[in-house]
Structure I
Amino acid sequence: MSACINISTYKFAPLDDLPSWRERLQQVSRARRLRGTILLSPEGINLFVAGTREDIDALLVELRSIPGLEDLTPKESLSAEQPFNRMLVKIKKEIIAFGVEGIDPARRPTAKLTAHTLKQWLDEGRPITLLDARNDYEIRMGTFRGAISAHIDHFREFPDAVARLPEEMKERPLVMFCTGGIRCEKAGPFMERAGFKHVHQLDGGILKYFEECGGAHYDGECFVFDRRVCVDPALRETNSKLCFNCQMPLTEAEQRDPRYVADISCPHCFKEP
C-alpha cells in the first residue's frame, strides 16, 4: 500500500435514524477496505479512519449525505502503514464520554480560537491561561509551554478537576486545548457553567495547530490514539512506543532505559525482582 490517508473529525449535530446510517457506513467501509472507528450518537459524530485516497473520498461522500453533516471537514495526516487493526461503526449515547447532563455544544458552544490567533497571542505575550484538558499520560509526551494540566487520567474526571482550579482563574482569559478539539467542545461549556467568564477553545486542537503553525510555543510530541502513538509538529509519526504491559507512551529516552524490555516492562511499570 502507498502512503495511508488518516482522517479524523467530529461534529456536534442532532442526528436521527442512527441504525440505518450505521448499516450504510458499515457497507461502505467493508467495500472500501477502510479501518478505524466511527461513533454515531444523537448528539453527532466522531471518527478516526484510514485508507487509500479513493476509499477515504468515497466514505466522505457517504458521510456528507447525512443530514447535518453536509460540511464535515476532516483533518488529514499520512502514515506509511495502516494504523488501525479493524473497522468499527458504533452507536453511542455520547461521541465523547463526559457524563454531565445538559451540556449541548451544538446549540451552546464555547467561543473558538483559531490556531493562528493563538500563535499571535502567544507571540505577543498576552496574559492568558493555557489549560490542557487531556489526560496526564498524553501531556507527558508534549504540550504548550506554560500550560496548566487538568491532572486527570480520564476525561470523566474533568468536572472534579475544574472544582480544584483556583477561584481567581474564573476572571482571567483562558484558552483550553486537547488533541483534536472534541473534548474541549464539552469542557468549555462546562467551565462556563462553573463560572469561568472568558473561556476559549483551540479550534481543531493541537493537530490543527501543528497543521497551520507547526511547533511554535509547543514542546514535544502529540499523543494520538492509534498505532502511530505520537506525531511531531510536522504531523509525522515519531519513534515513541506504547509499553505492552501498562500501555504508557514511551519516549525514545525511556526506550533506552534498562527497565524497558519489549513486551514485558517499562520504567513506569517495572517491579524489582
Structure II
Amino acid sequence: MKQNQYLELGTINTLLIDRHTPHGIFLTSLDERDVLLPQAYVTDKMHDGDLLDVFLYTDSEDRLIATTLKPTAMLNEYALFEVVDVAPFGAFVKWGLLKDLLVPNMFQKEPFKVGDKRFLKVVYDERTHRLVGTEKLGDFFEKRVKGLYPNQEVKIIIIAKTPLGFKCIVEERYEGLIYHNEIFQKVNIGDERSAFVKTVRKDGCIDLSLQACGGKQKDVASEIVLSLLKQNGGILPYNYKSDAELITEFFGLSKKAYKSALTMLQNDEKIEVKDTGLYLRS
C-alpha cells in the first residue's frame, strides 16, 4: 500500500496510523494533515506506524472523519439508494455509513418519499463543501461520443424508466436508451449489464439493444438456447410454434432471434426440433 499524499474527501485513503487517543486514532497523509478514526472502528490489529485504508467523509458538524466502512457509492460513483428520511431542505438516503447521505431539494427531479428507491450520483457540493447525492444526471454525460460504433458491446447501468424505454449510463460517460419494444427480458433500475450500440444520435444519446445484431445476435441467441437445454436435461417443451410471450419469458429472446437460433442449431446438428419440444443431440 502507498500512503496518500493528501486527504481526499469521498474516496478510499491509505493513511498512516500516527497516534492512539481515547476518542480513536489519528491518521496522517504525507503532507502531515491528520483525520480521526473514531474509537468505534478501532481494533487491536491497528498499530502506530501501520498503513490503513479508510473512507473519508464529513460528520454532522462538517468535520472530516474517517471510517473503515465502505459506502454504497463513493465520490463520482452511481448507485441505487433507498430514501430513509425527508426534511424541508432535502431527503436522506441509506448510504452504508452511520451518517445518511443528503439529497438537497435542488438535486431532486421530483419530491422524495420515505421508502423510494432512487438512482443517484455522489457529488461534491461546492456551496456546502459536503458530499451529497443528485438525481439530476444529465449534466454529467459527455455529449461528444468517441470510439463507439454499431454493434459494439458496452457496459451499461439502467437508471430510469421513461415512456420510450429505459435510460442508461453507457461506459460511465454517455447517456443511452433501450426502447420498450426491444426489451425481451426483465430489467430493473440499477441493473448493470452488457448491451450493444445500435446508433449514436446527433444529440450524443446512444440507442442500445440488449441483443447483438446480425450474425453476432444469432450466435448469442444460439448459446442461450443451447445453455438452457443443457441446464434442463436436454429437453424443453418449446418449438417453432411456441407463443412469443412464453419465449421471451423463458429465453429472454424475441421470437425472431429464437427461431433463427433453432435453425442454426439444427443445421449444426446440435439440437432436434419436434412438435413435442426441443431435444439436445448427443
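Could you tell me which structure in I, II was used to calculate Cα extents along the principal axes in Å as 52, 52, 36? It was calculated from structure I. Say we calculate Cα Rg over 2.2 N^0.38 Å, for residues 31-126 alone for every structure; which of I, II gives the highest result? Going through I, II one by one, Cα Rg over 2.2 N^0.38 Å, for residues 31-126 alone peaks for structure I. Of the structures labelled I, II, which one yields 16 when relative contact order in percent (Cα under 8 Å, 6 or more apart) is computed from its coordinates? This figure was derived from I.
Can you tell which of I, II yields -7500 when helix-only ellipticity at 222 nm (-39500 (n - 2.57) for each DSSP H run of 4 or more, over all residues; to 500) is derived from it? Attributed to the structure labelled I.
Quick note: the coordinates plus some simple rules give every number you see, no bench work behind them. These figures come from a predicted structure and were not determined experimentally.
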